[in-house]
Structure P
Amino acid sequence: MIFFYLGLLLVFYIGFKIGNAIYKTSFVKFLSAFSLAFLFYKFSFSFQFILFAFFTFSLIFVSVVDYFHRIIPVIFPILLIITGVIFSFMNSVLGGTYLPRFANSILGILTGGGVLLIAGFLGQLIYKKEVMGGGDVKLMAGVGAFIGWEKALFAIFLAAITGSIAGLILLAAKKIEKKGYIPFGPFLSAASFITIFFPQPSSFLNTFFIWEMHWLNKIIAM
């Protein structure tokens with residue numbers, strides 16, 4: 001157990017240093033450190049840990065750039081897509097066996113990017129302006145390659161909710177105007193990272209339906 005805690009301290013320190021290299025603010029430093037520590041807690045020292053450390057620091061860097069410069073460098077989504085597909089066979093987050101993992105990675109690319117592409121197209125038709133940046137679409141395609149189609153959908157849903165709440169809070173605090181810009185990349189990145197630690201969303205639905213049927217049968221039996 002002592003070696004685990006020593007390892008945790010080590011990865012926290014490494015994460016802190018990487019965060020310092022990304023952007024020299026305390027928030028980014030500690031965000032990087034805690035993110036790497038959480039990954040170590042889940043995966044320990046393993047290939048999965050290295051793979052998702054790359055995934056996580058890519059998301060953090062993209063979020064910083066999007067927040068300050070309102071752009072997502074295309075190289076990072078491309079790297080995520082290539083890396084995610086190549087190593088999909090070894091990515092346990094995508095499923096149990098090799099071929100389903102590969103298929104889930106491909107479906108994740110199509111779902112993650114496709115859903116935002118459709119949302120952006122519909123938003124442009126309704127509001128007569130761009131509501132979804134191309135960088136966000138490419139980012140979620142890259143994310144989908146790592147976490148699969150179910151978690152990509154869940155990440156988009158979670159990002160939409162948290163982004164809306166943050167927007168309402170900023171509006172109420174008069175930090176932004178009604179038509180002000182809020183970068184979506186950081187919300188997508190945070191939601192995508194969180195999904196790593198959750199089971200597939202379908203398992204939640206299965207549990208819910210089992211619980212619902214259990215109580216329905218109890219009611220009928222009364």
Structure Q
Amino acid sequence: MKKYYVSNGKIVINKYCVKYTYTVNSGSSETTSEVIQYCRNDNELNALVTELEQKDIEYTLSELDVSDILMFDGLPVSNNEEARKLIEPAIDEVKADKLKEISDICEQTIYKGIDVTLSDGNTKHFSLKTEDQINLNGLLSQINLGNIKPENGVPYHADGEMCSLFSIADFTLIANNAMTFILQQTTYCNHLMSYVKSLENINDVRTVVYGQVLTGEFLESYNLIIGGDVVE
């Protein structure tokens with residue numbers, strides 16, 4: 001049954017289905033047609049029923065079960081395909097949207113960065129955007145190659161602060177914590193995506209949220225690689 005259609009750039013939800021048969025006399029012949037007509041509200045239904053009864057046309061009336069899609073009534077869309085994806089998406093489409101959502105949240109979680117307590121007892125925040133990761137790795141490589149001497153310190157900056165010199169021990173702590181955090185998040189993201197791909201029910205896919213606890217084989221695999229809970 002046709003539960004919805006697009007009119008003037010908006011989704012219209014049908015609430016009733018009316019079936020009837022009428023006969024047209026054309027000279028010596030008769031033509032009988034079966035009609036299925038949908039109504040989106042009580043006013044449309046009452047007008048149709050009144051017309052049918054005035055013409056002594058028998059009909060059957062069905063109330064459509066649209067409680068789960070009424071939320072889309074009046075929603076702007078550009079075409080029927082867009083409406084279908086919203087109301088009756090294929091599970092692969094829902095999975096694709098969820099996988100992108102998970103990937104985007106993972107990326108933003110990493111970019112927000114981490115707090116690190118340094119040797120002087122002060123806790124500072126360090127962002128981990130792509131350029132930050134490149135800088136951390138580059139400086140760490142220079143330390144490992146011996147190009148940055150302990151007495152000179154490592155030039156870097158915490159969020160919102162001027163660049164300053166960090167001890168090699170403090171900078172190594174920052175870089176190691178950052179790499180551990182990134183590994184935890186990317187590994188968790190990968191396992192959560194694998195869980196989504198294993199699901200067979202659309203509603204189950206839609207209820208997945210980034211940060212939820214992994215279970216079963218996905219938790220076992222995550223713990224094998226990382227151990228412990230995901231760090232947010």
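Just so you know, all these numbers are worked out from the coordinates, no wet-lab data involved. None of the values given here were measured: they were computed from a predicted structure. Cβ atoms are built from the backbone, for glycine too; each structure is taken alone.
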Exercise. For distance in nm of label points 7 Å out along Cα→Cβ at positions 101 and 181, which of P, Q scores largest?
Worked result: P
Exercise. For structures P, Q, which has the highest computed value of percent of Cα pairs over 20 Å apart?
Worked result: Q
Exercise. Can you tell which of P, Q yields -14500 when helix-only ellipticity at 222 nm (-39500 (n - 2.57) for each DSSP H run of 4 or more, over all residues; to 500) is derived from it?
Worked result: Q
Exercise. 14, 39, 24, 12, 8, 4, 0 is what came out when P(r) over Cα pairs in 10 Å bins from 0, in percent, for residues 85-188 alone was calculated for one structure; which of P, Q is it?
Worked result: Q
